[in-house]
Structure P
Amino acid sequence: MVLATERTTVSGNAQAPAAFYLPVGDDEFDSTVATSSPWDDTAQHGGPPSALLARAAERCRPDDGMQLSRITVDMLGAIPQGRIRTEAEVVRPGRRIELIHARLFADDRLAATALVWRIRSAEGSTADLADVATPPALPPEQPQRSTPGLGRSWGYANAVEWRFVTGGADVLGATSAWGRPRIPLVAGETTSPVERMLVLADSVNGLSIRLPVDEWLSIPPTLTVTILRPPAGEWLFLDTRTLLGPAGTGLARGHLFDAVGPVADVAQPLLVDRR
């Protein structure tokens, strides 16, 4: 399989791809190596496809007053590298609340779907009631490590930057970290705040994984992000943990903040099984 290889220079990664995806037509893209999964370099990490589905929803019926408030992404199997296409439609129209159904195709096979609720916002209407919680300060630049057993050769790992406050990529269990994508979602476009958040949100499971990856599977078939407001700035703070049940299931949870305060919650149910 030949992957798109257009490259650019970004801080800390001199030969990174220009973006996670290269546009080839209306809502059609070629994936780059930056999307590649740690489990299989012919498959994509869940973050970039989730962000593409959010992009499709945001562009389905443009309205700056409608805020994307919840997105549930269902992965219908491994998403292969190659030609990607998205589409979206409003299935429950409304003046203040609407529901959008988005779909992602890989080589013309349906590979992922998303249900997206949008709610009309009114800037400042609840400003005096808003909850405030300041996250820890952004640490200085850190060496980039990976979960033991995965290494750093997979593309997504080199396309994002993490700075840990507690725990670490090479430490099992709950962690908290600031993160940012190093490159745009789509080449030639400004990545929206929600798209940027979706690139990172699927990492909640990986950041908080509790069991050695060479002995255990921890597979999230779906991702739900409930959004309080769009994040500001390029960095997001993720406070993550995984809960394990007694019958081969788990739940990865993440609370997301920007420099000002809370922006979203993430939930990922998990299949947990021995290899």
Structure Q
Amino acid sequence: MSELTGIDRIKLENILGMGGGYVLDFSNRTFQDFILEHVNRDIYEDKYAFKGDSKANRLRAFWIIETNYIVSKLTSALLEYWNLNNQLREIILDQKEQVLFKDCLQIAERLKQSSVSEHLEDILQPASDDSDFELLTNTIRDNIEQNQPQVALDRLHTYAVKFIRNLCDKYGIESDRDKPLQSIFGEYVKFLRSNDLFESEMTERILKSSISILDAFNGVRNNQSFAHDNKVLNYDESMLIFKNVTSTIAFIDSLERRRNMDANDKNDDKSANIDWDDLPF
């Protein structure tokens, strides 16, 4: 359930034009398609109909049912759509509309930040069929759902090691158990660079800087987490470290998913080019 306040809902309903049961200029079909595209939810499922069947009422039900993260993600997309439409139509916003737009953007951002990491379901996935890996992933999620990032840090370190080692194994990169996290990550970054998988120099620089960050993560894991009998790191710094490390994992995961999709597309193209008349049977 999202944490939208009554004032939040009034502002969002105003900017999205929900007074007459509508939502912006969407038809039923385009409204359904938009939400499916951005948050993978079907707004015309029965569970969103308890406040009524109009687009506005289904969105109101969506706000009640869905998590802060999902509501913030859709709200940001709707606001971007609203702003783009105004730009394309060369509509000049008055000061009142500008203030409302800014307030609604802040609502979306507040919802996104209000939970430690509701989006961990998307980021932290077992990278193999290893049951231990799945248990590790679920333990991290439990800690985060309890708003305890400082407790999850040592397990996140273990997750990062297993995640990067699996990728190294996938590509035949040496990653024996004596190599620390930053070293195996450095080998993986070298592999990406040697295969021209970066579209920008800045991406490479950011990942290279992550090598030193992961080196420092070793110290936090060993000296400021429950990996040993330590005084754990404070909440705010634990949160900063947690978000930084998981953002790197999320990028690597999206890169690997894109590579897998590209590989599948190439295989499909090869299959499509087979001359079936030349087959010897």
Structure R
Amino acid sequence: MAKEEKKKKKKLRWQVKLFLMIFILILYIFLIGPKGMFIREFKISSNKISDKMDGLKILQISDIHYGSTVNEKTIKTLVKKANETKPDIVIFTGDLINKKYKITDEEKESLKKNLRKIKSELGKYYVTGEEDFEDANLILNSAMFINLDNNPQLIYNMDNNPILLIDENGCADFFKNNTNISYFKMLILHDPDKIDNVKENNFDVAIAGHTHNGTINIPKLRDLFIKSKYKNSYQKVGNTSLYINPGIGTGSLKVRLFNHPTMYLYRLSKTST
């Protein structure tokens, strides 16, 4: 009997430990994982980058999903963190407001006011996501972001060798009228899978959001949460370096595990030919 009692107690202890582990994990993914704000840096080297573009900083913000785990306080933190990087260019890659959230007029004005405070020497730009409608465009335009939808931008920095910012929709006409391009080309997407539609244009870099890189970031399991053929934060697609941003907010499932809200900071570096 004593031996049986000992086995029961041992089994009970393991059950309690397992319950506590599951409970702590649930608390983490709902209460801790979606919090915080991080900057991840990447160095991008190319012989197409001019002396004047050497060291240029491009900040990517993506998938804010205001109204999910993001509120006014989060936006103020985002603006503060963004300005601390002192970016030359800021790019937002879509999904400003959570699609199920009924945003108020006061919140719209607050978003305009706060996002307008993001500073950049060479401009702020955006592409829209599948959850971006009229409100998102009005807010971003009011915050001095330039819409890249079929609106390619050549960015100059005190010299004649620009970098190109272009979305998928602008590619057909632009590359039809501009051949033998020697300057740095950057494709701006929301959905990373869209790169397949225009990859023949041989971009130097493509940046996207949309997938959050899997909000549950556990090896092998994470792939189940990524509805894209491109599963990694960085991968090569032909000759193009594709970066996918984890975003700031969450989707309908308000959880994050080992994948905190993050902005990407790209530093351009000139290499010799």
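Derivation of every value follows stated rules applied to the coordinates shown; laboratory data play no part. Because the structure is predicted, anything quoted here is derived from the model rather than measured. Cβ atoms are built from the backbone, for glycine too; each structure is taken alone.
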| task | For structures P, Q, R, calculate Rg/Rh (Cα atoms, Kirkwood Rh) and state which one comes out highest. | result | R
| field | Winner on relative contact order in percent (Cα under 8 Å, 6 or more apart) once structures P, Q, R are ranked, highest first | value | R
| remark: Computing helix-only ellipticity at 222 nm (-39500 (n - 2.57) for each DSSP H run of 4 or more, over all residues; to 500) for each of P, Q, R, the value -23000 comes from structure Q
| request: Supply the structure label, taken from P, Q, R, corresponding to mean count of other Cβ atoms within 10 Å over residues 201-208 with the calculated value 13.4. | output: Q
